[in-house]
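Asks: Some structures are shown below for you to check.
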Structure 1
């Protein structure tokens, strides 16, 4: 079966992502095809460029992609970690328009990626929590408690855990002023002051200075 004519353009290493973002916003046929290629094409140059297009397009206009919610949820268990990253990112974008709270059914599965087989996917998970917490504030307490329990939940080597805590501190910064768990968060951040990760040490200093702790 012949490839769709869009595939060659998308696979080009110099693909114009912004032009495709505009195209998927304006043309439902193109939108459906780019989503299809994202979900089914095994060529990394195709599905990863589709990821760039859809992640950017869905961040600004999530309502156009909510109908594919179930397809992106399916990616959370994909054998390929890149696809799990894609699912994490696009679901986070779509929570902005999740008025029926489909995320409630997905939440446990989503949180499993905190201790993903691939450390980079765990990083992707944590970074996307900032969007989740903006769009789904009712999950703040559960998410904060999970993040603060990283040493018991995550099984990564010490250096990776230390680095992941830099991303966690960024997420905690997102919610600090509107949470009832400020003391717990402050204690966690202070405990990383002598982290073996220079990046985490830097985040600790910035956090403590910001909140005069």
Structure 2
């Protein structure tokens, strides 16, 4: 017997987004699932043994709750799991860098238990996290073995100073903020304090 779940998602576009979210969610066996969008709802059909259907139902409902939290956060702010923010952007960034950039921009933010808590709107968070992710991707091609603190400093500085990663690297080398040895990049002292000092000089 097939198990059916009906999930209210508000619009066809949202339902398709939810379906993709569910299919990629941890613990969901996509091979057991078929879905259809009807009347702004997502109808999910679950196949398999009783145990498989039970496990899939639990995972799907968990994914649905998480999707609703993310959707709500996009509209109203609040909190979201960092790993889902990374998933939405499509590439990683240094979490501590995101928090520091937001705080320097006057936006109260913190990460606790893997969740970003912030009073900024979705567009601001997405924009900054995307810039940090792009900067990190660029930096990884140049110095793949840079320390985490170096990655945080360089990407944060590039975003806040609105310069390229190469420009950030050159400036940080000139000021003695970082030392470069082969493919390794190290920060001379605590990167957050250093970042603020460097920005004050501008």
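Readers should treat all values here as calculations from the given coordinates under stated rules, not as data from a laboratory. This is a predicted model, so every value here is computed, not measured. Cβ atoms are built from the backbone, for glycine too; each structure is taken alone.
Asks: For mean count of other Cβ atoms within 10 Å over residues 15-22, find whichever of 1, 2 sits highest and give me its label.
Replies: The maximum falls on structure 2.
Asks: When FRET efficiency 1/(1 + (r/R0)^6) of positions 7 and 143 (r between Cβ atoms, R0 = 41 Å, to 0.05) is calculated for each of the structures 1, 2, which structure yields the highest value?
Replies: By FRET efficiency 1/(1 + (r/R0)^6) of positions 7 and 143 (r between Cβ atoms, R0 = 41 Å, to 0.05), the leading structure of 1, 2 is 1.
Asks: So Cα extents along the principal axes in Å, for residues 23-102 alone, computed for just one structure, reads 33, 28, 16; which one of 1, 2 is that? Before the final figure, lay out each step's value.
Replies: Numbers: 1: 33, 28, 16; 2: 48, 27, 18.
So the calculation was done on 1.
Asks: Given 1.01 as the derived value for Rg/Rh (Cα atoms, Kirkwood Rh), which of the supplied structures 1, 2 does it correspond to?
Replies: So the calculation was done on 1.
Asks: Supply the structure label, taken from 1, 2, corresponding to helix-only ellipticity at 222 nm (-39500 (n - 2.57) for each DSSP H run of 4 or more, over all residues; to 500) with the calculated value -21500.
Replies: Among 1, 2, the structure yielding -21500 for helix-only ellipticity at 222 nm (-39500 (n - 2.57) for each DSSP H run of 4 or more, over all residues; to 500) is 1.
Asks: Assign the value 1.9, calculated as distance in nm of label points 7 Å out along Cα→Cβ at positions 119 and 151, to the correct structure from 1, 2. It would help to have the intermediate numbers written out before the result.
Replies: Numbers: 1: 1.9; 2: 3.1.
Attributed to the structure labelled 1.
Asks: For Cα Rg over 2.2 N^0.38 Å, for residues 111-182 alone, find whichever of 1, 2 sits highest and give me its label.
Replies: Numbers: 1: 1.03; 2: 1.20.
When Cα Rg over 2.2 N^0.38 Å, for residues 111-182 alone is computed for each of 1, 2, structure 2 gives the biggest number.
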